[in-house]
Structure I
């Protein structure tokens, strides 16, 4: 499932509790403290420059599902191997939809494009030149580029490949560009439901107005917890180390079983194949007491792969690796 299992840091829990007396409605736009925290984080961590705005969201999945509708998209592009909610959101918007490869030069005309780096499920990191080509596609076509960057904080560390935000590549010209970020994985915040939309202030003004009238409000105490979480990077680095160690423990065990690991340079997953159907690999691992996700869940191009989540305790990961070696 990819559901975090490690504890939400104590200081974040304390911020939530301290704000529990919240009789009034929360601000759609975010509290002044949260807006400042989001802007500072976008500037200091993502390297965003130029004119941009920020907006809190109820996690990121609701944004993925609703954004094409909110922006009245007519044609949506999304990666061939991708989080299935990109397709669901296009269907909800009654928009045309096309799964595409990485190279924007091969894309058909569209007015809305999803990109995802680091990728769920593959862990692939889009290189800077690919993101620049995506921006150029937007400049030529006027398409909105929505960059899902929710796994930004978790490079594999050993590979030395660092994710980059499309808003950093844009170098201050953020027109028609937005990035989605979530605290769910970064801060083990999934049960709180807190995320961010960052980018083109004109687009965010449109989205904000719709969210205000739709009642899509982040609760006051969650906003306070977000302020605390965004103000600290130590716990994020600690969590990144946990996932990196789990990945490195599973790599040799999977390789010994004949799996070839592809991409997996970031995020919370290992993407791998034995050259057989995904369900054959699922069954093979299930016999060893290990549950994985069939790659076909993420599109036809994933039908010979499985996604293995690192969201289990250290003890469970160690036990799984031992069963593989056994």
Structure II
């Protein structure tokens, strides 16, 4: 692709778009956010005015047909990811899609196929991988600083609040699932990425649904990796504590590391040494990660770089989501091919 500005159209102007995507897109060199679309056209117009975005399409198909647009950024509820991404790809657009990529592995695989057929890029927003602490931790693992990792624990235990007013998240048809697809997808993707994308042999899981929900609000999953190591995932939307817990903890033969707060300890010459690097803490990790995700999108399209969060990486994670649900339903271990 030539060095000209890459033009982006964004669909779905809810919280994810307004808090994360739009401000980050507007800051990213080489990308220009030129149009918005939403099923509520008035809302799209208000948001466009607020962020000074020139175009508003009342119909998403008009946006996909707009030759001026190179990339579509999808920030809609989960059930719209597959049909919208597929339509955008068929219209010759590259696509960045909010996570989870789809409601199931099957849906994700069909999207990947559409991208391949259209010879266009389909990326999933995996902004946690762009956190400076996560990137450092992956380097420690890669260099073998922690020795052989035999055990990893990851989780996101979120306070029970009413902030999540999006009704669709609790409807099985629209969301595809509850906390497993919402927080679980992000934590599993992040953990496996930090570990260097090991192969998973099997998963054993259990989910819990509160009386009023169609979808699960808590889950535990235990992954056996082909290396013999294990990964545990703990998730809830219903934590009754004063703050959330989100963590990735790694335990190896040569050291251990924690993410959030970031800590790395190594066994050296018979003693335990704290080798935690200092991170620039003045920047908000979360905001930084979204901005880095958008800069990566620009980079991938300009330099033909290998995408982080491409379908080759994401479809297997979606298949593991399916396996979590299958294991919970059957009450037994599910082996992965």
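Here are a few things to note about the model shown:
- Among candidates I, II, the computation of relative contact order in percent (Cα under 8 Å, 6 or more apart) that gave 20 used structure II.
- Answer label among I, II for the case where helix-only ellipticity at 222 nm (-39500 (n - 2.57) for each DSSP H run of 4 or more, over all residues; to 500), calculated from the coordinates, equals -10000: II
- Taking FRET efficiency 1/(1 + (r/R0)^6) of positions 96 and 272 (r between Cβ atoms, R0 = 41 Å, to 0.05) as the criterion, the top structure among I, II is I, with the largest value.
- Answer label among I, II for the case where distance in nm of label points 7 Å out along Cα→Cβ at positions 128 and 208, calculated from the coordinates, equals 3.1: I
- Among I, II, structure where distance in nm of label points 7 Å out along Cα→Cβ at positions 248 and 280 as derived comes to 3.3: I
- For 163 (volume of the Cα convex hull per residue in Å³, for residues 48-231 alone, calculated) the corresponding structure among I, II: II
Readers should treat all values here as calculations from the given coordinates under stated rules, not as data from a laboratory. A quick note: this is a predicted structure, and the numbers were derived from the prediction, not measured. Cβ atoms are built from the backbone, for glycine too; each structure is taken alone.
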